[in-house]
Structure P
Amino acid sequence: MFDAILKGVRMFKHCKTCKQFLDSSFFGKHKGRKDNLADSCKACRNKQMVSNRYNISQRQIDSMLESQNHVCAICKNPQIVRPGRLAIDHCHVTGKIRGMLCSNCNQGLGKFKDDMSLLEAAIDYLSKSKKNVDQ
């Protein structure tokens, strides 16, 4: 009976990282916890994973986003697939971060294997085909 009463009640939890009280739906599952929810909200956990993966602080990420006006460094569009979350683009050889890209541009560079000669060949191809189509 008590469970039936609680079903309509929204539960809130305190995120240990951002210090906000958020609806429990903002937290991932964690079986080791009494409430079966992680200590930090999903957004904070994601930021921490990104920071660890690229060895970059959230402040540096925020600074990059600000310098790009929160748009993709290539196409200048905001992230559409996952709003507000541009990908951190990095060189796969050196690991150095180049900037923030939308999913389409990031995947496009990946498909061309960051090879400038392939990208130039694609530009030449498009240029030639445009001339043929325009005639």
Structure Q
Amino acid sequence: MDNKENITWKDIKYFSKKEFECKDGSRACKMNMHFVKRLDEIREEFGKMIITSGYRTPSWNLKIGGVPNSAHTKGLAADVLCETSSKRFKLVKIAIEKGIRRIGIGKDFIHLDMDRSKPWRTMWTYYKKK
């Protein structure tokens, strides 16, 4: 990410700020705009993407069971609705091609993040062990 470039919501073609607002009702949205620009590039190739979780306030993250120090609280993560295996494959492939190196696979969503303070080049699932 070229952090020298000043990116604003006006530079984002496919997403609106509202899509990334915290779901706690506060309308807080402290997204890293370089990350949002990367998501915009992914969407250009992938097609419509529905953000199910973008920015989270620390209190909301705690309330919904998010991990401490979540990339969502730094504006460096987003969960994207992804309900079929073919869409999961396509989204993960494009995300990797576009430089995303932290990916979580859920039952009906893909977590994408660019938090460099966390392990890099990693992929995990949210499925519970039996």
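No value in this document is a laboratory result; all are computed from the given coordinates. The structure displayed is predicted, hence computed values, not measured ones. Cβ atoms are built from the backbone, for glycine too; each structure is taken alone.
In table form, for the structure just shown:
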| quantity | calculated |
| --- | --- |
| Value 27, calculated as percent of Cα pairs over 23 Å apart, assigned to which of P, Q | Q |
| Of the structures P, Q, the one that -12500 was derived from, the read-out being helix-only ellipticity at 222 nm (-39500 (n - 2.57) for each DSSP H run of 4 or more, over all residues; to 500) | P |
| Distance in nm of label points 7 Å out along Cα→Cβ at positions 31 and 79 - structure with the largest value, from P, Q | P |
| Comparison of P, Q by distance in nm of label points 7 Å out along Cα→Cβ at positions 39 and 63 - largest value held by | P |
| Ranking P, Q by FRET efficiency 1/(1 + (r/R0)^6) of positions 15 and 119 (r between Cβ atoms, R0 = 25 Å, to 0.05), the structure that comes out highest | Q |
| Origin of the value 1.17, where Cα Rg over 2.2 N^0.38 Å, for residues 23-86 alone was derived from one of P, Q | Q |
| Comparison of P, Q - label where relative contact order in percent (Cα under 8 Å, 6 or more apart) is highest | Q |
